[in-house]
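Read-outs: derived from the displayed coordinates by stated rules, not from any lab. None of these values were measured; they are calculated from a predicted model. Cβ atoms are built from the backbone, for glycine too; each structure is taken alone.
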Structure 1
Amino acid sequence: MGRRIVVRRVLPGRTGPSGGPAFTDVLGTCLAWDADSCLVEKADGEKVRIALADIVSGKPVPPRPAPRLRVSPRDAEVHTGGLWPTVEREALGAWQLRSEREPVGRLLKRANSCLAMGDPGRPFAEALADLVAFYAARGRDPLAQVEADSAVEQAFADAGWRRLEYGESHLMLASVARLRRELAGAASRDGVELTVTGARALASAGTGCDPVAEAHAAVDGDWVGLHGVTVDPAHRRRGVATTLVLALLDWAAERGALTAWLHVETDNPGGHAFWERLGFVVHHTCRYYVPEAPSSASAWPVSR
């Protein structure tokens, strides 16, 4: 009762393709079960009563994922491009070649790697050659971002590419509306002054003081990415980071954002726990691959 189930039943009086009885499956939430029948409510709201005598098999199934979790890893990662509007992008089938035109400081892996998720639209060896040529033309060593434990990751490994030992990260998602509703009571100024300037939020200990915390956001369609959340150690565990996040979510919601995303590296359990407490869930995990013999190790992007 109350669980999501799938039930296979006989369709009385009908013949299946093989000449035997016809069957159909009903997927939905079990509302009632008695000595003669069960009542199942489908996702569209239709209620189906099934005679127990007609049931061939059945089993419980996991709850249906929220719509934002049903987006593909590739489509979710494309939304991260809003963080770097100056990055050059070139399609390689479903893959996306990315290169920062005028990088400032260290190269960022996400902005200077091939988003290798989905079908490149050509034989894999040809796709690798095009990937390598793209970065060679820009004086950089090739780098590929893949979904962890995917067929594409295995193809890179089989082709002799090597997984980077750093940079593996989770992409986490959450509903903007739900976060705003649930964080409203958890945020705390705790003696700090909050300043929101566009996509940047700062918290200061007082007027004229240097910031003790900051956070950044970028809106892409109805998605908002959160990044660069830092808090001075002396002001941690006081709700300051939550306050900054809520301020940016309010800013993003005014611009139509419905889904919030962020990357957190898998070797940062504290960061993962923080975002999980706020309501974010892991959608997928990313890894990076490089050729076994790059032209110069110093050319690899070293920052997430």
Structure 2
Amino acid sequence: MLIETVIAEFLADGRYRKLSDKTNRIYTYVLKNFHNFCKTQEQTDFEKVDSNLLKKYALFLQEVKENSTGGVAFQFRVVRALFGYANREDIPNTQPFKRFRMPKVELPVMQFIERDEYDVLIAASRGSDKPMRDSSIISILYDTGIRVGELQNLCSPDVLGDRGMLLVRGKTGERLVPVSRHVLKRLGQYMAHERPVSKLANIFLTDAQTAMTYHAVALMLQRTSKRAGVKYKSPHCFRRGYVTQMVKNGADLFHVQRALGHKTLVMTNRYAVLNEDSLKQVHLIASPTRK
């Protein structure tokens, strides 16, 4: 079977399984590049793609396209998914990934919001034209670790103030996330005094007709960071900061995983960016030999 035929069937299967438009676009882009490379190697037969061809493609991405090892690994996850589909559909192939090993990927130290940065951002939010909204967003992101997309989806019934919880709807389904009372108080002030009257159910609005988007949240944080005199960090850094601070404060990683909505501890563990001093502090509190 031709490589392009298998790719077309794989992409059609993704649409059938209702993968997101973003995922489908990424798959299409990556597999188009892979197919084009195979053609340069005069290989059009899917059944003849072997581990040697994959090694050549990895070198091509690294040395010619100058992709990082992380970028190469990301693209090969898509190619691996293509062969996984072929195996499930009994499409003949050499199962090249059985003999193919990716170069070791060096995981970068991820940026996160530290507690002192959070404090100055909260202080700087008072200089905004929408101080209650902006301080509520900053405090919810840091206090709960929810994603910006989940923040955007929050509606009034999702705020379970009497239980100290938020009902969050994300890509892993619904979950209850604990939220501090002082954060709920800040949110209540925004909803009572600053949120415009609107037909929209979303809590956080740019104006009466527009719910806040990821770009709007990022732009607000850029402006707040500038007023605070600190380096801008993306909204997702609040999520990493939440994990790191919770672990430093002695939280159980399994509970943090549940709050984040992660299916496994692997990603939760990556989010916990602990330096040497932090590790010493955690050990001092939680050492198994501590009396």
**Message:** Among 1, 2, considering only distance in nm of label points 7 Å out along Cα→Cβ at positions 35 and 235, which has the greatest calculated value?
**Reply:** 1
**Request:** Assign the value 18.8, calculated as mean count of other Cβ atoms within 10 Å over residues 91-98, to the correct structure from 1, 2.
**Result:** 1
**Message:** Comparing mean count of other Cβ atoms within 10 Å over residues 115-122 across 1, 2, which structure shows the greatest value?
**Reply:** 1
**Request:** Match the computed value -17500 of helix-only ellipticity at 222 nm (-39500 (n - 2.57) for each DSSP H run of 4 or more, over all residues; to 500) to one of the structures 1, 2, and report its label.
**Result:** 2
**Message:** When semi-axes √(5λ) of the Cα gyration tensor in Å is computed for each of 1, 2, which one produces 42, 24, 19?
**Reply:** 2
